[in-house]
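Peer 1: See the structures that follow.
Derivation of every value follows stated rules applied to the coordinates shown; laboratory data play no part. Keep in mind it's a predicted model, so treat the numbers as computed, not measured. Cβ atoms are built from the backbone, for glycine too; each structure is taken alone.
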Structure P
C-alpha cells in the first residue's frame, strides 16, 4: 500500500506479456473505472471486447465488481500483449491488497508470467525457422 500526496491509498502491481510492460494502481472505494495511458480502457482498446474481458478477468474471479478505480501505464508490444500485461499486473496488485486472493488467481493462471516470446531470426534462414527453398540443380 502506497500513499500519494493527496492522502489516497493505492495498491501497485507490475505485469509483463510478450514485449509489453504494464504498471497498475488499484484505488479502493472507487467507481469501477479503468484508465489506460490517460484514456478510458474502452476508448484505448476500441471495439475489442476480448481485450476488455481479459483485463477484467481478475475482478470476475474474485467477484469484486465495480469497487475499485484502476489506472494503468502500459508500454511496448501490441494490444493483445498489453491486455495480457495489464491482467498480470492487476492480479499482482489484488494479491498485495488481499493475500487470500492469491490461490484463486493462481488457479486461474493470472499470476504466472507467460514466457512465450517471439523467436529470433537465425543467420542463413529467412525467418526464425523458415529455410530457403532447396533446389537440386
Structure Q
C-alpha cells in the first residue's frame, strides 16, 4: 500500500470528496464519526457497503468531505466515492463492486416544477362550469 487515493461521488444534489488513506479502518465524515453525523445506522451501513463487498474495510482510514442534498443522498454519494476510490487502489475489485451495483451513479433527480400545474405533475381541479 502506497499513498492516499482520492475519488468523488454524487447522488441527487449531494457530492462527496473521498480520500482512502492506508490505516486502521477509521471513517470520518466532515470531521465527525459517521453515526454521529448521520444519526441513522442504515445510512452508515450504506457507506460501509463497498468495504463489506470487497473485504478491505480494515485496511483504510476514510476521510470524507460531503456537501449538498440531504443525509440519504450524502450517504449514497459517499458510497459511490468509496467504491470508485477502491477501484483506483485495486483494479481487480471492479467486477465485485460492479456485480453488487455499487459503481453506477443513481441518476434520479427531483422533477422540476412546471407552470400551470399545482405540483410537479398534479393538475388543478377541472371545472366544466
Structure R
C-alpha cells in the first residue's frame, strides 16, 4: 500500500459493509498480495464485484445500475457517475479479459500490480462514498 489514507479507505470499506461486500474486498486484497506474484486480473474483478454487491443491496440489480440508484434517491453527480462507468467498462473490456475469459494472447493488456492497487483503492473509496450518500 502506498499511504495511510489509502489503507484507511480500504479498512473503512471492509468494516462498514455487509458480508458480501467484505468478502469481495478481502478476496481482492488476498489476490493482490499473493506471492511470489499477485493475481492482478482477479483482484480487479473482486474489487469491482464489491461495488456490484453494494449496488445489489441498494437496487436489487446484479450489475452496476446508476439509474436504479437514482430511483432509490441516491444522487451521484453526472461527471463522477460517468467516470465510474468508464472504470466499470474497463473491467468489462474484452481486451483485458478481467471479467471474462482472457482475450489477449500476447499478454500486452494483462493488468499490472499498479492497476490492481488502483482499482482496489478506488472501489473501496467509491463504496465508502456510496455508503455516506445513503446515510
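Peer 1: Could you figure out which one of P, Q, R the value 18.0 for mean count of other Cβ atoms within 10 Å over residues 19-26 was computed from?
Peer 2: Source structure: R.
Peer 1: Output the label of whichever structure in P, Q, R has the greatest value of distance in nm of label points 7 Å out along Cα→Cβ at positions 11 and 67.
Peer 2: Max of distance in nm of label points 7 Å out along Cα→Cβ at positions 11 and 67: R.
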